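Engineer: Several structures are given next for inspection.
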Structure 1
Amino acid sequence: MSAIALLGAVEIGLVFGLVALGVYLSFRVLQFPDLTVDGSFPLGAAVAAALIVRAVDPWLATLAAAAAGALAGLATAWLHLRLGILHLLASILTMIALYSINLRIMGRPNVALLGERTVLSPLQDGPIPSYALTPLAFAVAVFAIKWLLDRFLGSEIGLALRATGANPRMARAQGIRTERAILLGLASSNALVALAGALFAQGQGSADVTLGVGVIVVGLAAVIGGEALLDPRTVARATAACVLGSVLYRLLVALALNVEAFGLQAQDLNLVTAALVALALALPRWRAGRRRSKDRATGD
């Protein structure tokens, strides 16, 4: 595998690290099965691309994309809390609606950003090749957001979110307004996912309405796989596991598709994805089985 392909995989893995952090917020912290991310990821890409081609400052366009993702999360929370729709079904309804909304925003199925000024454009003007500098910039941005998320989850509001996910009845008994916690948690989760979509579109040079297909699967694989490799005993370790799992996942995909000995091609991407997700889901159970076997052997 070439250095360019390796750095490209790291770059995409870091971007999807934001998706993994968003999925961690909804699935692990709030215990809310949120499929909205399959719609909020392309929503972020669509909003950013549509604004950038209209000569809006790319930084403002990226912030607007994150805000749009937050609104998508609020829509799911509202359907669940106000209309009493099952959380999984509420997220599916929002995801379906976002497909049409994304088409409306872009005006067509895809928008090209080649030649447009993006947040990554300054990296292309320096002496260091952009394919080497972009992953470094993404790493700084992702770990800065991870640090902020760690601080947030350790704050009083963050503890309220964690209590809501762990035991909502007890949280209400302690005076925590769980509905507000769910609204804030889903808004923050989908804002991170939409931000990832905006950065992905600017890094790849285009936004497409189909970008969200399978995003939730990749996010879950990153979270579960990362937790299998790095014990999430603290919030900081759990968020680090999300980013680590995302990068390793993308590296494994790139390795499988670029090593000739495997005989795989680009059209095998979904097959490789399914295999890696199955491995990520099975790994924790396999490790737990080994630990129990070891404990029994020690006891004997």
Structure 2
Amino acid sequence: MNLLLLLLLGAVWGSSYLFIKVIVGEVPPLTLVAVRLVFSSVIMWILVPLSGRSIPRSRSLWGAYAVMGLLSGMIPWVLISWGELYISSGLAALLQSTMPIFTVILAHFLSSDERMTPSAVLGVVIGFVGVVILLLPELRNGFQASLLGQLAIVLSSLCYAGASVFARGHLRGQPPLVSTLGQLTTGALFTLPLALIVDQPFHLSPSTPVLLSWAALAVVGTVIAYVIYYALIERTSATSVSTVTYIIPVFGLLLGFLILGESLTGNLLISLALILAGVVLVRR
């Protein structure tokens, strides 16, 4: 049962890149993220009281949630959405899988109790070789939009890594569902005003496929995914659940190939093997 839930979580998070690719064809990135955050946070404000948890009132705790709302919500989600304007959904999912590699680097320098082992160093090197193989064709052609799109996804992984290190130091021991509520709520408060000012989205008229993808991204790709994630943590362990990192890019690439007709090149598959090998070594 736990394995099925893990595969389901990988499929759900892997499909998020597909949904984003569909939506950004008609909706600006800021608006996409703002609506996702608002709908997701509203649902969490319903779910958390139903779960018997109380809403925290500590200012310092909400300050930590605000940092998470930026580093694990608004900034990376906008970067991913903007990046997918120029690259495929499968490539975005693959580049996103570098997050554990950045996490071990940041934890080594920013925390006192987590140091890189020789295995982790080797994993970092192999993972970055995989990223360079992806970026090299674009680097040869100069700074084109597709290269900037790939760099945006890599930067979003760095944001997620920073959020992970920050959460270990400031949110350890907090109920996960409550922390998710705080993160999504503060992310929505940051993003919604910017979307209204910058995008002025009142004239948008998204098609039915876009609206369905938007709803799926908010409900399935965010709320349900977190519910599965925390259920797995309670049934197994955080370390076991972290193996979902290996599953997400596989589903992302396959869904992009099967549904959107994105290409699976040899270059892409070699990079997938190298990045996942790097992640395996880092997690050891």
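Every read-out reported here was derived from the displayed coordinates using simple, explicitly stated rules and does not represent laboratory data. Worth saying up front: this structure is predicted, and the values here are computed from it rather than measured. Cβ atoms are built from the backbone, for glycine too; each structure is taken alone.
Engineer: Out of 1, 2, which one gives 1.03 for Rg/Rh (Cα atoms, Kirkwood Rh), for residues 124-251 alone as computed from the coordinates? Could you put the intermediate results ahead of the total?
Structural biologist: Values: 1: 1.03; 2: 1.01.
Computing Rg/Rh (Cα atoms, Kirkwood Rh), for residues 124-251 alone on every structure in 1, 2 gives 1.03 only for 1.
Engineer: Now, a different point. Consider the structures 1, 2: one of them gives 19.7, 71 for Rg and Dmax of the Cα atoms in Å as calculated from the coordinates. Say which.
Structural biologist: 1
Engineer: Now, a different point. Relative contact order in percent (Cα under 8 Å, 6 or more apart) was computed and gave 43; which structure, 1, 2, did it come from?
Structural biologist: On the way: 1: 34; 2: 43.
The value was obtained from structure 2.
Engineer: Right, next: Between structures 1, 2, where is mean count of other Cβ atoms within 10 Å over residues 196-203 highest? Walk me through the numbers before you get to the answer.
Structural biologist: Numbers: 1: 28.9; 2: 11.4.
Checked 1, 2; max of mean count of other Cβ atoms within 10 Å over residues 196-203 sits with 1.
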